[in-house]
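Given below, in the form of structure tokens, are the structures.
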Structure 1
Amino acid sequence: MPTTREFTIQMEDRPGTLGKLCRTLADKGVNILAFQSFPNQGKSTVRFVGDNPTTTKTVLDGQRMTYTETQVAQTRLTHQPGELARVASRLGEANINIDYAYVGIEPGTNHPLLICGVADIAKAAKILDEAATAAA
């Protein structure tokens, strides 16, 4: 599970827009595993990872939404103090800068799922995979 596809969209920053999109995804059976939203010049930038990228794309296309699709690194964390510090330090030691990060929940286990946007996705994925194995 070292990489996954993330979708980024710009939405109107007004009540109900996010709920409408999430409802449409849910109606098509897409489970949102991780999510981030923040205001950006009168709009909201929304990043998310769904459990079915193909269906997610179909829904976004059907809603005529403009989006970007990006490969991001992901790893499952154990739920204990210092876990994020351990993983972030491993990336730092490898000289990998975390451009952005957010968390979600791994389906079936409810373990935290860390999503990282990084420049060197292959190197980060390898390190995160090793870190996850070491934590198990």
Structure 2
Amino acid sequence: MTATDCPLCRSDAGTVLWRDALCRIVLANEPDYPGFLRVILNTHVSEMTDLPAADRQTLMRVVFATEAALREVMAPGKINLASLGNVVPHLHWHVIPRFVDDPHFPNPVWGERLRQSPHAAPADLGAQLAAALHSLLGARP
């Protein structure tokens, strides 16, 4: 896959809550999982080891801040971190708040569904997460 046909290169892939020159944090359109965030590298790179060491460190700092923002705003029972890229080989991290009443718990979010209703979330969840991210990471450059 090239940058030309990569969906993560062609669009923001969600509602952008924070962005800098290296990456962006987007609220994914996952109705069953309010607060499902993705940290997406802004350039088309497939693997962490393709990045210079300083960029790897910066990217992980953003992933950890994303986890911290979710914990602050949503108080989940667990956070799942995943960097798969099997379908879209563009470096991105899934940062997923998990709750005992979410549709798949204790299974992975891509596993067998056990419940019909998503975990309840506030109507202004995006704004709350954006504020927490800006507090942790600073304002957009």
The value 0.99 for Rg/Rh (Cα atoms, Kirkwood Rh), derived from one of 1, 2, belongs to structure 1
Value 2.6 of distance in nm of label points 7 Å out along Cα→Cβ at positions 64 and 88 was derived from the coordinates of, among 1, 2, structure 2
Computing FRET efficiency 1/(1 + (r/R0)^6) of positions 24 and 120 (r between Cβ atoms, R0 = 30 Å, to 0.05) gives 0.30 for which of 1, 2? 1
Kindly point out which one of 1, 2 the value 2.0 was derived from, the read-out being distance in nm of label points 7 Å out along Cα→Cβ at positions 32 and 112. 1
Computing mean count of other Cβ atoms within 10 Å over residues 48-55 for each of 1, 2, the value 11.6 comes from structure 2
Using the calculated result 42, 31, 22 for Cα extents along the principal axes in Å, for residues 16-95 alone, pick out the matching structure from 1, 2. 1
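Here, each number is a calculation from the coordinates, and none is a lab measurement. This structure is a prediction, so every number in the text was calculated from the model and none was measured. Cβ atoms are built from the backbone, for glycine too; each structure is taken alone.
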